[in-house]
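The next part holds the structures, each set out as structure tokens.
Every number here is computed from the coordinates shown, using simple stated rules; none is lab data. Keep in mind the model is a prediction, meaning the values are calculated, not measured. Cβ atoms are built from the backbone, for glycine too; each structure is taken alone.
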Structure I
Amino acid sequence: MMEVKPEDVEMSDNKVFVKNQPEKNMNMGEIGGASTFGGAYLVGLGAYKPEGPFQVDPKTGALPSLSAAAFATCIVEVEVDTETGIVEVLKTTHAYEVGKANSPLICKGQINGGAAMGIGMTLTESAHPYWPSADYAADNLGDYVIATAADMPKEDSYDIIEVPHPDGPYGAKGFCEMSANAQIPAITAAIHDAIGVWITEFPTTPEMILRALESK
């Protein structure tokens with residue numbers, strides 16, 4: 001595209017330019033778009049290593065722990081059918097402090113996927129499939145029931161909050177697994193708010209709810 005030899009091309013500051021001709025340049029976005037339309041794909045390989053005291057020991061490979069805590073909050077509305085014990089998640093509202101959302105679209109996808117996983121872990125998926133022995137392990141999705149699109153709430157709102165961390169890549173923190181954790185206590189608390197009983201086992205099946213109501 002620049003009509004020069006590959007060895008005459010340099011890269012710096014998110015730009016590709018011709019040696020000794022910095023005015024002749026293109027940014028990575030332009031190159032990526034052009035390569036995709038041309039039937040090629042741009043692939044990069046890189047690594048992130050924190051600055052300062054977090055360097056890897058060259059002899060032992062030891063690395064001090066690097067902590068960049070992320071935070072989340074989740075509020076859930078549920079409806080519990082007291083005749084069948086079925087729980088329906090009607091609405092979720094959640095927020096995640098991720099440091100820096102380097103890719104907001106990927107963050108959104110992670111939040112949606114995490115919500116589905118959290119709902120599944122709370123209401124349908126057995127976290128202990130080998131109890132009381134391996135003979136009872138689920139070996140198909142007919143026995144191990146995962147949440148589907150039909151189980152997602154009709155209303156869902158979320159927010160991504162950015163408080164960049166100096167030790168994270170471009171200020172980012174890890175939050176992926178966290179997006180599936182907050183739903184579990186939120187749904188459990190919402191069930192208690194709806195029917196006045198605490199369910200302390202997972203998955204919270206209709207049978208558990210009916211037995212709890214009967215005991216109450």
Structure II
Amino acid sequence: MSYVLYGEYGSGAACVEAALAEAGAPYERYVVSLEKNEQRSAAYRAINPSGKVPALKLPSGEVVTETSALLILLAERHPEAKLLPLPSAPGRAQALRWLAFLAAEVYPIVEFVDYPERLADGEEGMAAIKLRAQERMRERMLAAERAVAAPWFLPCGFSALDIYVAMFSRWREFRLDGWREAHVPKICAITEGVSRRSAITPIWQKHFPNG
């Protein structure tokens with residue numbers, strides 16, 4: 001049996017699909033359209049009650065969510081792919097640290113940028129929330145930039161952390177006004193390297209056709 005990945009193109013599903021491809025794991029892909037609010041449908045909530053993407057159904061039928069957890073899970077289930085340093089290996093602690101940092105300090109703020117009406121009323125209030133959320137996301141990405149060893153995030157080489165941070169760099173909040181090229185060049189270089197990996201290239205082109 002294969003994995004089943006549920007999610008929208010360009011969303012958190014991008015890094016999970018890239019990890020599946022890098023691991024050479026068989027999987028099926030189901031698009032959950034955020035534009036059509038399919039993540040809130042009864043059919044999808046039966047899979048993930050939180051109504052968020054991505055979700056991954058394991059070959060056993062068990063469903064797991066939370067993008068960073070999925071990357072760690074895939075690394076554990078497919079150690080031959082070397083998606084993360086082994087538990088006793090150099091780099092493991094920092095890999096987990098920065099996966100958790102991005103998951104806790106960057107990922108949740110996207111909701112405030114995309115849906116400011118959930119936190120404020122009126123155009124002025126929503127605009128202020130959106131601006132502050134974007135500023136906070138960029139501040140956190142700058143912290144990640146300072147930690148990059150180069151050419152990959154970890155000194156020990158390529159890992160799922162590179163896929164994760166590359167995905168974030170493609171999101172709108174970092175693209176606007178040429179911000180990412182001006183402020184996070186090491187992360188931009190990581191993203192270029194991720195996009196050129198043979199297993200990931202076709203996945204990357206589907207999720208981020210405009211780079």
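Things worth noting here:
- Structure from which -15000 was derived, helix-only ellipticity at 222 nm (-39500 (n - 2.57) for each DSSP H run of 4 or more, over all residues; to 500), options I, II: II
- For the structures shown (I, II), distance in nm of label points 7 Å out along Cα→Cβ at positions 18 and 186 is largest in I.
- Among I, II, structure where mean count of other Cβ atoms within 10 Å over residues 138-145 as derived comes to 10.4: I
- If P(r) over Cα pairs in 5 Å bins from 0, in percent, for residues 98-193 alone is computed and equals 2, 14, 25, 22, 16, 10, 6, 3, 1, 0, the structure in I, II: II
- Looking across I, II, the calculation of volume of the Cα convex hull per residue in Å³, for residues 34-89 alone that yields 99 traces back to II.
- Parent structure of the calculated result 6.0, given that distance in nm of label points 7 Å out along Cα→Cβ at positions 42 and 82 is the read-out and I, II the choices: I
- Origin of the derived value 11.9 (mean projected area of the Cα convex hull in nm²; candidates I, II): II
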